[in-house]
Structure 1
Amino acid sequence: MSESERPLRPAILRGWRRQCPKCGAGPMLQGYLKVRDNCPVCHEELHHHRADDGPAYFTILIVGHLLAPVMLTAFTIYRPDPLVLGTCLAVGAVAVSLYLLPRLKGALVALQWAKRMHGFGERA
């Protein structure tokens, strides 16, 4: 692969796995959500990212669309106590959100890397 080619799909899949979008071997994240300045394996600069609120927005969007039908179905078919339903949905929403947030951040940073956005395409 030449330096000018940056295929989108493999980069996003590597980002989803929280790996470097260039080599796929080094970890992209340092801790839970902090993006490393450089990949420890291929030394690709990752500090250019501008993920900001995008991963949180997409997480809320996905979790809302997943749990709304669950809430409707559970309430109409089983009629649980509202406190039980609310507690179960809250625990489910937190669990799914904690799973999705770093993966969506990795995918969004990888998308920016593949599309050469925000300084990822500039040469040093």
Structure 2
Amino acid sequence: MLKRIHHVAIICSDYGRSKDFYVHTLGLKVVREIYRRERNSWKLDLMVGNEYQIELFSFPNPPKRPTRPEACGPRHLAFAVDNVEQTAEDLVRKGVAVEPIRVDETTGKKFTFFQDPDGLPIEIYEA
């Protein structure tokens, strides 16, 4: 019935700042950018690798995100990477605060977290 995740939608508070973060800091590829005048809203489609898409939206005065990490709803966004240490170092060089690297006690894989400009937790997980 369900084949795969098609996209993840993220609403941001400052479109320019978030676009810069996802495109320049994280290196995601822009697929298309649309201004929806009737909603006073931007929609930016981004590719992650060759499979999944992130839709970045702006809306006037979006409500704040519930407190983290245990609020109902999606908890965080996770990206698979080849090398957690190298990716974390690259992010730090770009000015992103990255938590200490941990090891998943079930899989033995390394992972860590950082945040987007609106405080959305983002995980990098060793593939």
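Thinking only about distance in nm of label points 7 Å out along Cα→Cβ at positions 26 and 114, which of 1, 2 has the largest value? The maximum falls on structure 1. Taking relative contact order in percent (Cα under 8 Å, 6 or more apart) as the criterion, the largest value within structures 1, 2 is that of 1.
Tell me which of 1, 2 gives 9.4 when you compute mean projected area of the Cα convex hull in nm². Corresponding structure: 2.
Structures 1, 2 were shown, and distance in nm of label points 7 Å out along Cα→Cβ at positions 82 and 106 at 4.0 was computed from 1. 1, 2: which one has helix-only ellipticity at 222 nm (-39500 (n - 2.57) for each DSSP H run of 4 or more, over all residues; to 500), as calculated, at -3500? Structure of origin is 2. Structures compared: 1, 2; top value of mean count of other Cβ atoms within 10 Å over residues 10-17, i.e. the largest, recorded for 1.
No value in this document is a laboratory result; all are computed from the given coordinates. This is a predicted model, so every value here is computed, not measured. Cβ atoms are built from the backbone, for glycine too; each structure is taken alone.
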